[in-house]
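Coordinate-derived values only; no laboratory data. Just so it is clear, the structure is predicted and the values come from calculations on it, not from any experiment. Cβ atoms are built from the backbone, for glycine too; each structure is taken alone.
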Structure P
């Protein structure tokens with residue numbers, strides 16, 4: 001583990017920022033990013049070479065059962081402290097995210113913890129994320145697509161609401177979007193059955209799923 005960590009640190013532009021995000025030190029992340037801005041640092045490089053790699057690392061650790069949901073939430077919160085500073089600056093400089101992603105829990109389902117974690121992880125990976133919230137109708141997803149979302153992430157935490165995913169996919173069948181599904185009762189087989197373009201079993205794999213459809 002330590003050897004892998006050293007190798008990844010070597011890839012980070014700013015090791016202090018990288019480690020602060022992984023360790024969930026929100027105030028330190030804010031201070032480091034603010035200092036870089038004051039010093040005229042390359043903010044885009046800071047995001048691409050230190051902040052995003054840190055979130056990728058925490059996601060990989062989660063996949064290896066080396067950290068758990070609380071640690072991921074703390075790291076994501078620390079990452080967000082940096083993004084709150086970086087994103088407006090990049091927007092003014094004309095930087096665009098690789099894709100706009102909308103995410104929501106399906107109609108009739110009010111669970112949001114898993115959805116919120118996925119949204120934070122995908123945002124931390126450098127994508128623009130529009131969180132539609134819970135109890136989302138097919139029309140709400142379609143409206144987000146009309147506003148520019150090219151990837152739709154649909155979540156369900158109940159077996160009784162899971163079938164509504166198919167309604168969302170049907171409503172978006174005429175749109176040029178990629179639809180990813182996930183949630184506790186959802187399986188890869190079910191995703192294929194209803195015509196989804198991808199499936200994610202957790203927040204870390206959700207990021208990989210987004211990256212996969214963007215690269216396709």
Structure Q
């Protein structure tokens with residue numbers, strides 16, 4: 001079954017009077033439970049594609065079905081709610097709140113969903129922190145952690161709402177090779193537990209962890 005289905009996705013930006021076609025008719029299917037890596041050179045359209053898959057942007061034309069719903073038909077508020085329920089994000093720059101504790105950072109996505117879904121969200125967050133090896137750091141601030149530990153916090157935050165899709169954008173870009181390997185092992189473990197993982201990377205060694213590599217060039221899947 002497809003978790004993500006993109007049909008003839010086009011995205012055009014307007015810079016003044018200049019029209020820039022970034023995606024030129026992308027067709028892509030990502031089955032439920034897959035670990036896919038999207039690769040492409042700078043300017044290829046991979047960031048725009050990631051933003052559309054992640055419901056952070058909408059296509060100019062085409063159809064995108066995520067978890068059975070055509071999200072191109074949703075309003076901005078509906079899209080935001082749907083995104084928070086179905087997608088967890090891991091970014092290169094971590095994006096942790098510096099003055100919040102590790103636990104508070106992990107709990108952030110739960111503020112925007114029906115909390116009755118989980119009951120004790122703090123207990124769930126602690127369980128996920130334990131899963132990524134940071135239960136003992138729950139009361140620390142991000143500045144007290146290494147880069148690898150901060151990325152593990154970001155991964156725990158991505159998982160707290162139990163999303164079907166984990167979207168990781170250059171998640172090892174700021175990490176040394178050993179720490180990067182640890183983060184990729186965690187993403188692989190999440191995939192083994194049934195999560196669909198889509199990884200955006202320019203690093204062939206990182207992409208090799210995925211079960212399928214999708215190459216994009218000049219706005220098209222090649």
Structure R
């Protein structure tokens with residue numbers, strides 16, 4: 001089971017480290033529960049060091065990576081450089097598609113880069129019709145109407161979309177749900193047969209709220 005915190009464009013270095021030091025000690029060492037934090041790019045290296053020094057059971061990820069290898073691509077973060085500090089990258093988030101005009105082809109190119117440098121790609125899809133690139137085993141269903149609105153999808157519909165994705169791409173893919181997740185609705189989503197975890201935005205910013213969600217996930221294992 002996966003519980004993933006996506007900070008989006010929030011928290012400076014000091015704030016991110018304070019979050020790690022509050023959340024880290026409370027993450028159980030359960031091998032079947034994978035807890036990931038994806039801070040802003042400027043915070044990643046410091047967060048990684050804090051996790052290692054603290055011995056916390058936290059995986060560090062990035063919110064994106066470049067569709068190009070390293071080189072003359074101003075402002076881009078190449079997978080070869082990120083690989084030293086992250087183990088996972090969120091790709092194709094609806095906000096990237098909306099605000100930065102990311103296409104399915106660009107997401108597929110990013111997946112190639114991630115896999116080349118052993119970074120696990122978490123590909124976000126807004127419905128079952130968005131293509132999942134070859135080799136991707138971790139997918140997040142995040143309906144656009146639920147992102148940052150406080151109005152999540154129903155657990156039942158999310159489960160049905162996850163089922164359709166598994167039928168389309170194989171039972172070995174894991175499908176997460178993302179979109180207005182809170183500690184109040186987390187259990188209902190995690191209890192669904194085809195949902196293997198949660199991608200959490202706003203609710204992940206508050207350590208106490210995120211810890212509640214982690215505890216709920218751990219109780220279901």
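For FRET efficiency 1/(1 + (r/R0)^6) of positions 28 and 164 (r between Cβ atoms, R0 = 30 Å, to 0.05), which structure out of P, Q, R has the highest calculated value?
Largest one: structure Q.
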Q) With helix-only ellipticity at 222 nm (-39500 (n - 2.57) for each DSSP H run of 4 or more, over all residues; to 500) derived from the coordinates and found to be -11000, which of P, Q, R does the value describe? A) R
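With distance in nm of label points 7 Å out along Cα→Cβ at positions 92 and 108 derived from the coordinates and found to be 1.0, which of P, Q, R does the value describe? Each step should come with its number before you reach the end.
Working: P: 4.8; Q: 1.8; R: 1.0.
Attributed to the structure labelled R.
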